[in-house]
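Several structures are given next for inspection.
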Structure I
Amino acid sequence: MNSKPLVKTYSIFFFIQCLLLFAIPQLSKSNNDKFLLAGISSIMLFLFIVGTNKILKGLNISQSRFNAVFFGSMGLRMVSTLILIGIYLLISPLVNKFGIIFLICVYFIYMSFEIKFILPKLRTDSEKSKNTDDARK
């Protein structure tokens, strides 16, 4: 599967989130905080592009193996996002609650994009298993 729409969608969202970071003063306490949040967001962007590409390459494997790849990848990205938020808390001199909430929202938005990209796989397999179950009856 071509990953150009994936990179394009994620990059557009990253650009929008950077604009929000610099446009909404409540999201960051200082310029250093803005760049730190943008840096962490860029690392999250990289993790999601790599993870979603790995999942998209696994679309042609069996359903059980696909589920293992998908949920394992999702778990690794969740843990890595939590580690990045912890690093942000350690590095940032000021506790920025809105910045942390922003990073958590970014994680969930990236997850929704990822689900959008793999939804055809889930639907086709669901249709195939439904048709197979109907044929067995």
Structure II
Amino acid sequence: MKLDSVLDIIDRPTAWAWICRTYLPDGVVCPVCGHVITGDRALASFVALERTYCTGHKSAFRPLSAIAPLRGTEWAPEEFVKLLMLHLAEQSASDIAALLGKSAGCVRDMLGRLAVLDHKTTTGDRLLDG
């Protein structure tokens, strides 16, 4: 199967579910105060990538901000998963940028974020375990 064919089948809900399982294995945690999100409505809005209300600090946050490498970026979940796949397939930053419609600098920045996270934690292996 060609890499392009695999990339075409990655959709937002599937990518977001994988990201949550990988980066939030113990559940949804507020990136502001660390409170565990348990309410049905809050979890539903988190899954739908809508603003999620945290009862811990009485304010809302963007779900993407709860995922360390995506915090402060405009990367969509499916773009992030595609980046990881292309990186694991040993594509260059410029090739990845061309395939994703991003700048090479933006791709290098995200790969740098991932390298820092892998260096700081021992959870880097989870990227491959999914």
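All of the numbers you see were taken from the coordinates with simple rules; none came from a lab. Given the structure is predicted, the values throughout are model-derived calculations rather than measurements. Cβ atoms are built from the backbone, for glycine too; each structure is taken alone.
Taking distance in nm of label points 7 Å out along Cα→Cβ at positions 73 and 97 as the measure, the highest value among I, II is held by I. Hey, relative contact order in percent (Cα under 8 Å, 6 or more apart) derived from one of I, II reads 21; which structure? Traced to structure II. When helix-only ellipticity at 222 nm (-39500 (n - 2.57) for each DSSP H run of 4 or more, over all residues; to 500) is computed for each of I, II, the one that comes out at -15000 is II. In terms of volume of the Cα convex hull per residue in Å³, for residues 65-112 alone, the structure with the greatest value among I, II is II.
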